[in-house]
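Colleague: Heads up, there are several structures right after this.
Derivation of every value follows stated rules applied to the coordinates shown; laboratory data play no part. Just so it is clear, the structure is predicted and the values come from calculations on it, not from any experiment. Cβ atoms are built from the backbone, for glycine too; each structure is taken alone.
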Structure P
């Protein structure tokens, strides 16, 4: 791994952490748009609209333009969903990291620093939906520094912190479109435990699925 220091978050990291999170989440818009286009409901709406217009119109131009507008509308819905999630996150835990993650011994927030620049981050806190476990949150590595082992180091930091606090497992949530993240977690020993659709209406329409992963620290210790 490159020369990277993993340290606890400091107040002066606030803006760069928000930038890192926003950029990381925005990267998933294209893959989420592709995922949406693969859904049967989306394909049916697009096909029916195109067929209806081409039947009623004497020109091919109108159906093509209408289909283009529909595709633009679908992409805008995906962008809206991500922007809403980003804004909500920045207004909640990422707007008060010290208060949320650094006031209790069972939670923490780390950044990965390379040459004085924050290039990655991860956090954990007690899991709301899995009593007795910690939840890994806000994992992100700047695109320019991926493939250097930083994400693995952050995962190990969270696992070590969880083990030292006496918790038996770490859980996390990632989306169906974050395939690289899924592969990373599986290489780090995480096991997928369930899948579920995000309860918001737009997410239900787009069939946007979240995956829950769990790292059993007691089982890993026995293997070691």
Structure Q
């Protein structure tokens, strides 16, 4: 089972180092969670972010945590302290938020699991660095400036590392992964809706394998 470390820690491996891509999963049917996770892990993507956008998300996180031990399941779209508590109780091993406040950051830090607070501006990055947090989600990546923006942060803020998410697909991912301050990217392209609807897990594994080979 892969180890992960606190987002504020410099030790490795961290969530950003588990694979070049973190699948960002929206699960409508909790029964799909385990076969989907197994397909992603088989393709070489062990870190899986289950977003808290559907009622099925907590059950999906719990099922993956209990039945797919080789996966490192996390909770995404974490917006409030109560999301932190519920996600960790369900078995989430890391937390991802699209943005952050002092209250949310405090809850994520107190949870004891790694976390990636979301940023889209230099000031937000500097504020997190003041809090001792060096690993962050850059969101929405393409809309917020993409690779050019992140490249411009590398020299003045070399201690900050990012998981860019938002608008990234298989064609854009290599450009992000080539940056020195990007540990991995988040995306959904290895989970096409038609494959999920058909429960074509072999196709998901093939797409995950391609994603895992990007670096």
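Colleague: Quick one: helix-only ellipticity at 222 nm (-39500 (n - 2.57) for each DSSP H run of 4 or more, over all residues; to 500) came out at -15500 when computed from one of P, Q, so which one is it? Walk me through the numbers on the way to the answer.
Modeller: Values: P: -15500; Q: -11000.
Value -15500 for helix-only ellipticity at 222 nm (-39500 (n - 2.57) for each DSSP H run of 4 or more, over all residues; to 500) corresponds to P out of P, Q.
Colleague: Tell me which structure, out of P, Q, gives 27, 47, 20, 6 once P(r) over Cα pairs in 10 Å bins from 0, in percent, for residues 109-156 alone is calculated.
Modeller: Values: P: 27, 47, 20, 6; Q: 25, 53, 18, 3.
Corresponding structure: P.
Colleague: Taking 23 as the value of relative contact order in percent (Cα under 8 Å, 6 or more apart) derived from one of the structures shown (P, Q), identify that structure.
Modeller: Values: P: 20; Q: 23.
Computing relative contact order in percent (Cα under 8 Å, 6 or more apart) on every structure in P, Q gives 23 only for Q.
Colleague: Given a value of 2.7 for distance in nm of label points 7 Å out along Cα→Cβ at positions 53 and 205, point me to the structure among P, Q it was derived from. Present the calculation step by step, with values, prior to reporting the outcome.
Modeller: Values: P: 1.7; Q: 2.7.
This figure was derived from Q.
Colleague: Comparing Rg/Rh (Cα atoms, Kirkwood Rh) across P, Q, which structure shows the greatest value? All intermediate terms of the calculation are to be shown ahead of the outcome.
Modeller: Working: P: 1.07; Q: 0.94.
Going through P, Q one by one, Rg/Rh (Cα atoms, Kirkwood Rh) peaks for structure P.
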